[in-house]
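Below, each structure is written out as structure tokens.
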Structure I
Amino acid sequence: MASRRDFFKRLATPVTNTIREENLKVRPPYAKSEDLFLKECISCESKDCATICYEKIIFIDEDGLPFLDFSKSGCTFCDDCAKACKREVLSLDIEKEQINAKFTISFESCMAHNSTICFSCKEPCIEDAILFNGLFNPVIDNVKCTGCGFCLSRCPTDAISYKPTVVGS
């Protein structure tokens, strides 16, 4: 149980110091920074970014912050969420369409890594970021990967996972 002192110490900590790896979530594309999410999205009443998402992957957490859920689909980078963002947390001025997530393939769970021909993850990848070294060794090229998440829901063995990274880094 945390002490009262710890509670007040956390309240006094600046927002920029509260971005910890365990608290990170995957944010919608075109994000400028995690600090902006923490500062602006909480007070946004419209939540238009979530309601306009055609793929229905943007959700609002208990703190009022948007995050992505790739369990059923991925991001097409259609720009609608950024256009709907009245607080300019999402901006089309971002150089590269990129989502703050790093994807990996589990060698133990992946059918292809276990000598079964499977291209389920490669087929939806429009950036060709999933490379096969022969038939049985898929790897994700993190330079090409935009973090769209389509590969995740297509994997029949749930061998693909992701880890959020800090927005704007």
Structure II
Amino acid sequence: MVRESEIREGEVAVEAPPPTDAGLVFIGRIRTPWTSRLMAPRQGRVDGPVCRLDIFEPWVPALKGIEFYANLEVIYWLHLSRRDLVLQSPRNDGEARGTFSLRSPVRPNPLGTSLVKLVGVEGATVLVRGLDCLDGTPLVDLKPDRCRFTPLAPRQPGDDEVGDRNP
């Protein structure tokens, strides 16, 4: 079982350099049923509970057209996560792996992503299924699911040269 801020056998923490300001702006707050990492699912499920993405002003107009997509990518800041582990033992078996080889919330820059199913839009609130983050998590960005995104622009030279290059 996962415990809050636990360092397991085989894990290694480092002293991180001081942060620099990247100018990150939170566009909203996520509302989920989970208040502790011990309660939250390890991964979101499209049949999970409906969660709310409450969008802050002045970003509400940026929601225009979002209802055309069945699936969205939600990017959020895992504000309660440790940031100092470089080796982690996800199964608590003493076998450590590098942080960048895992989807763990413990990372130097704790950005989380989830592909979610859009349930609806109610004013400044986007309703979705498929999240796995804690209630009150800061929202960084929303994007149409890149796997289902169809470019609206006409085809350009080089479109077929390197796989799917949708921005």
> Comparing structures I, II by mean projected area of the Cα convex hull in nm², which one has the largest value?
Replying inline: II
>> Using relative contact order in percent (Cα under 8 Å, 6 or more apart) for the comparison, can you identify which of I, II gives the largest number?
In response: II
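With distance in nm of label points 7 Å out along Cα→Cβ at positions 62 and 126 as the yardstick, tell me which of I, II scores highest.
Details: I: 3.5; II: 0.9.
Between I, II, the highest calculated value is found for I.
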> Of the structures labelled I, II, which one yields -4000 when helix-only ellipticity at 222 nm (-39500 (n - 2.57) for each DSSP H run of 4 or more, over all residues; to 500) is computed from its coordinates?
Replying inline: I
> Of the structures labelled I, II, which one yields 1.2 when distance in nm of label points 7 Å out along Cα→Cβ at positions 30 and 46 is computed from its coordinates?
Replying inline: I
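Here, each number is a calculation from the coordinates, and none is a lab measurement. As the structure is a prediction and not an experimental result, all values here were calculated from the model. Cβ atoms are built from the backbone, for glycine too; each structure is taken alone.
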